[in-house]
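Down below are the structures I want you to see.
Only the coordinates and a few stated rules stand behind these numbers; no lab work does. Keep in mind that this is a model prediction, so the values were computed, not measured. Cβ atoms are built from the backbone, for glycine too; each structure is taken alone.
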Structure I
Amino acid sequence: MGLRLEQVDQIVNLVRQVLGKDVIGAYQHGSAVLGELRPRSDTDVLVVSKRRLTREERRALVDGLLLISGRWGQPGAPRPIELTIVVQTDVQPWRYAPRLEFQYGEWMRTGIERGGMPSASDESPDLAPLITMVLLADRSLFGPPPAEVLDPVPHDDLIRAITAGIPGLLSDLESDTANVVLTLARIWTTAATRAIRSKDAAADWVLPRLPEAHRAVLARARAVYVGEAEDRWDDLQAHLRPHVDFVATEIERAVSGGT
């Protein structure tokens with residue numbers, strides 16, 4: 001399933017309708033620009049705004065996104081959308097930790113349908129790898145090239161950001177196994193090589209560096225991601241925690257300069 005251009009157009013049109021002339025630009029990132037789109041890939045868009053959003057604008061964005069974002073696991077549906085909005089002055093000039101103005105993702109849908117709303121402006125280390133991917137992709141959906149509105153993220157800040165999220169990531173191991181395993185592989189790859197790869201490419205880099213006893217978990221996660229296996233883990237349950245513990249240790253070694 002490829003990227004549906006009409007969905008990208010819908011995202012851009014929604015943002016421009018809500019924010020009007022205060023939108024500086026919209027930029028693609030994620031699997032669409034790092035490599036090949038996979039069955040579980042989202043449509044990932046970063047928007048840079050001149051100003052903060054009002055509560056009414058947040059509501060309008062959420063209402064529109066609920067209609068055009070596909071739910072996870074529904075064959076033939078539009079792709080799930082991850083829309084991130086930053087205020088330019090919060091990220092340029094760059095400083096750590098950057099501030100997130102708005103984010104929508106399908107993991108929020110249930111809470112939103114129960115009356116919740118995406119949180120207002122707050123610090124978000126996750127913006128460091130996201131902005132790095134946007135600059136690497138250099139793909140503008142509208143507006144100036146991303147390098148004109150975003151500063152590059154220093155490597156030390158990038159590593160600081162991606163490792164800061166590991167404890168929270170590990171807490172989701174049981175509920176979001178494939179994503180957790182692949183994200184850890186991507187963190188190890190970036191810490192060791194300074195490159196940001198797609199999840200399957202990161203798995204390809206990590207797999208030969210794993211002891212044989214730990215390979216089955218990552219191989220399964222990669223196969224799930226590319227649509228070659230079912231997202232089931234009952235047969236590998238006993239191997240999950242040893243695998244992620246090993247990878248977390250290797251990340252620590254890579255960050256500290258180990259080989």
Structure II
Amino acid sequence: MTEKEYNEHPGVRRSDLWKISESPEKYLWAIQHPVEQSPALVFGSACHKYILEKEEFDKEYAVSIPVDKRTKEGKALWETFCEQNADKTIISADDFKTISAMREALMNCKLASSLLYGKGKTELPFFWKDKDSGELCKVKLDRLIRLDRRFVVVDYKTAKSAQTDQFVHSMIKYGYHLQAAMYTEGVMKAKKLKYRPDFIFVVQEKTEPYSVNVIYVPNESSVMQYGYDTFRELLGTLHKCKELDQYPGYLGMFGDMNEAYLPGWVSLADGDE
């Protein structure tokens with residue numbers, strides 16, 4: 001299934017649900033007003049494609065050629081290049097050099113390369129209807145493998161820092177715990193499993209030396225449970241919004257004001273004793 005076919009297939013995805021965690025209003029706005037990818041997202045998508053499906057990379061991406069666009073000849077060469085790659089996303093030569101170096105670093109990491117390039121299936125879509133809410137859901141896994149005869153979902157992530165503590169912080173901030181729960185839910189439903197698969201993040205930094213980390217999320221961990229609770233809550237909110245045809249913002253369904261509170265990191269203790 002192509003990315004276009006997956007995007008057009010009905011169903012709510014993890015990124016949609018995570019918007020609801022900001023507010024249903026933000027979710028609805030994002031659905032109704034799709035925006036072009038930022039340079040950072042283009043880099044991430046290109047990197048993801050080259051890392052996981054190198055043989056398919058040239059079908060979707062083209063690497064920019066060195067031309068002087070200030071000259072007539074350079075402009076003509078650039079226009080020809082763009083015409084020849086009109087159906088592709090163009091990335092810079094510097095970005096491609098970085099992406100190539102990142103893949104090489106992954107290949108040199110025995111554990112990461114075994115998870116990403118060993119036995120298993122890549123870019124695998126799953127679709128299911130949630131029993132409780134009746135909502136259609138969809139996920140597209142980076143990798144589905146077997147370890148000790150059990151299914152395990154593997155997801156490749158780029159990050160500013162792949163250090164475990166830093167990534168765990170990012171995981172909660174950006175909803176990766178929701179992703180782990182929703183993706184494993186999709187595998188459970190589609191394959192009719194009696195267990196929730198484990199989840200593994202292969203995390204890589206985007207700057208030299210492109211350090212790699214592998215972070216394990218067991219199916220019975222507190223992280224997975226928190227992700228599953230978040231999944232159920234947000235999916236329930238989406239279903240309620242659809243039923244009422246209301247997508248409230250920060251003031252909630254009834255337009256109530258919010259009360260200020262002290263965050264947990266604030267101490268009311270006096271100065272040094």
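For structures I, II, which has the highest computed value of distance in nm of label points 7 Å out along Cα→Cβ at positions 24 and 112?
That would be structure II.
One of I, II was used to calculate mean projected area of the Cα convex hull in nm², for residues 136-183 alone, giving 4.8; which?
I
Assuming 3.4 is distance in nm of label points 7 Å out along Cα→Cβ at positions 160 and 232 as calculated from a single structure, say which of I, II it is.
Matching structure: II.
To which of I, II does the computed value 21.7, 75 (Rg and Dmax of the Cα atoms in Å) belong?
II
Of structures I, II, which gives 1.9 when distance in nm of label points 7 Å out along Cα→Cβ at positions 152 and 168 is computed from the coordinates?
That value comes from structure II.
Comparing structures I, II by mean count of other Cβ atoms within 10 Å over residues 64-71, which one has the largest value?
I
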